[in-house]
1. To test your reading of the models, identify which of I, II gives 0.75 for FRET efficiency 1/(1 + (r/R0)^6) of positions 123 and 179 (r between Cβ atoms, R0 = 35 Å, to 0.05) when calculated.
2. Say we calculate Rg/Rh (Cα atoms, Kirkwood Rh), for residues 59-98 alone for every structure; which of I, II gives the highest result?
3. Could you figure out which one of I, II the value 1.6 for distance in nm of label points 7 Å out along Cα→Cβ at positions 107 and 131 was computed from?
4. Determine which structure produced the value -13000 for helix-only ellipticity at 222 nm (-39500 (n - 2.57) for each DSSP H run of 4 or more, over all residues; to 500), calculated from the coordinates; the candidates are I, II.
Structure I
Amino acid sequence: MEMSGKYLVLGAKGQLGTELTLRLGERALPVDLPDGDITDKYAVQDLLDTLKPAAVLNAAAFTAVDAAERQPAVCRRVNAAGPLYLAQECEKRGLPLLHVSTDYVFCGTQKRAPLTEEDEPVPQGVYAVTKLEGERNIQKTHEKHIILRTCGLYGKLGANTQGNFVETMRRIGAERRNLRVVNDQFCTPTWVPNLAAAALWLLENEKWGLFHVVDSGETTWFDFAKEIFRLCALAVEMTPISTAEWNAPSPRPLYSVLDTSKYHVLGGPKMLRWQESLEKYLAQR
C-alpha cells in the first residue's frame, strides 16, 4: 500500500535525508536549515501549512555527541523540543510522523544480549538523554507515529554531512599506518539504504510504534574498522583500546546491539548482515 501525496523530509541534506529524498523522487518535499528549523514551533506550523504534506519524516537531529555536552540547551531544542512541536502539529492535522532515534538511549550495561523495544532505556550524556526525551514527547502527543532506533549510520554523504565512520577510517587509513580504535563498545553499524527502505515500508504500511531497525549481527568499532581496512586493502597497524582509555567527553554505550525481531516479523525489507552492507557500500564508492 502506498500513501497518496508528498512526504516532507526534514534534515534532507544529511545522510538519511538524502537517501529518503532520492528514493521518494518527485514525492519528496526535501527541507533543511534554515527553512526546516524544527526548534521554532511557528516555523513548523508555517511549513506544514505551506507544503501540506501527506506525512512528515524527521531525520533532523543534533548528533554531535561530544559537542552536546558543551551545548546542552541547543541539543535539547533540536532533539527534544523539535520532535514535540512536530508531534503536536502532526496530531492537529492527522499526519503520520516518522522520527529517527538512536541506540544511545541504552547505556550498555543492562544486559549482554540484543536489546528489545521493551527494555528500559538508561541514557547517559546530554545527547542520549535528549534523544529519549524526543521519543517520549512524540509517544505522549501523537498516535500515528513511527520511531526508529538505529545505530552507526553510513551512506551517501549529504550536503550537510560531516562524514561517517567508514569514510573517516578510509581517510585515516590512507594517511597513517598506525591507529588506536576502541574495542569494548558492541553495536551494529547500519547502511543507510537499508534503513531508508525499512522506514518507507513501515510508513506506507501504517505500522505505528517504536521499532529497532539496524543491520544484523554485532561488532565492535575496532573490528568494523579492521574490516574496512581489509576491504579497502589498506595496511594499517591497529591497536585496540578501551572506552576508558579513549576518554571522550560524553559517555558511549558499551553494549547497544538492538534486537530487530519486532520489525522483522512484520515482513518488511530485509536488513543485511553488517559485513554484506559494508561490502556493498564500498563497492559503490
Structure II
Amino acid sequence: MCARSPTKAATAITSIKSLYPQANITVLEMDHLSLASVVSAAKLFLSKETALHGLVNNAGIMATPFEMTHDGHEAQWQTNYLAHWVFTAHLLPLLLSTSKTLPPGSVRVVNLSSFGHHSAPKGGINFADTSLRTGSGMARYGQSKLANILHIKTLNKLYGPGSSNAGAGDGEIWTSAVHPGLVQSNLGEHAELPLLVRMIIAPYRAVGGMMDGDKGAWTSVFCAASPEMKREHSGAYFQRIADPHGWQSAMAKDMELAARLEEWTRAEMEKGGWLN
C-alpha cells in the first residue's frame, strides 16, 4: 500500500486488520507532489519484489486552488496523472515479466478516474499550458482525470489483449479506468467546486446517497482482481458497480489524443530525468 502519510497508513492498516487479521500489508511511502519521491518508491519496490500482479493508481486531489509543484507542474496534473504515469512506467517491466508465465488477466492496472473528466477543457488536454493557469479548479481536475483514461487506453493498446506485445509472448496486461461513483471521502476537502456541482452533490449527501469508502472501492477491486472481468473489457471505462460501459466524453475515446498525450508525457518525464 502506498501512502504519503505514515500515520494515516498505520490507521488504515489497523482498520483493515480489525476485519482481516491475517492480512499482510506493508507501506510504500510516496508523495505525488514530488516526482523524486515517486521514482524512489518505485525503485525501492523493485529492489524488494520479484512479481507484481496488480497496480491500482488511486491517489488524487480534486478542484484544489491553483498551485505549482517544485517539479514545475500544476498540483492536480502531477498528483492525479503524472505521478501515476511515472510510477507505472517504472513498474511496467515487472508487470510484464509477471504476466508471461500466467494466464491472461492475471496482471492488471487500474486508474481511478472520474465522471469529472467531462469538465476537461476544450480539446481535452491543453498541451500549450497543461497547468491551465487561467482555468477553473474543475477544468484542471477534469483534464487530469481525462488523462487517466487516455493512459489506460494507451496501455491497453500496447500491452492488452490482441496487442503485438501479447501476441509475441512478451506479456499481457489488462487495464481499466474507473469512475467509482459519489463516495464519502476527504477527496473534496479543499475543493473549489462550482455552484452547479455543489447543488448536484448536496441532495445525495443529505439523503445518504453517497457511498462509503468500502462500497466506493468495489469497482476498482473488481477491475483489479475479479475473475469475472472479461478480456474484451480491458481498456474500458468502468462506472459503478463493475459496469464496463461508463459514459465517456468523446475526448476520452480519442486514440489520436491518447497517442499525443503519451508522446508529450514521455518527452516531459525524460526531460526531467524521471525515467532514469
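The numbers here are math on the coordinates, done by the rules we state, and not lab data. Bear in mind that the values here come from a model prediction, so they are computed numbers and not experimental data. Cβ atoms are built from the backbone, for glycine too; each structure is taken alone.
1. Values: I: 0.75; II: 0.95.
Structure of origin is I.
2. Details: I: 1.10; II: 1.13.
Answer by largest value of Rg/Rh (Cα atoms, Kirkwood Rh), for residues 59-98 alone: II.
3. Working: I: 1.6; II: 3.7.
Value 1.6 for distance in nm of label points 7 Å out along Cα→Cβ at positions 107 and 131 corresponds to I out of I, II.
4. Working: I: -11000; II: -13000.
Matching structure: II.
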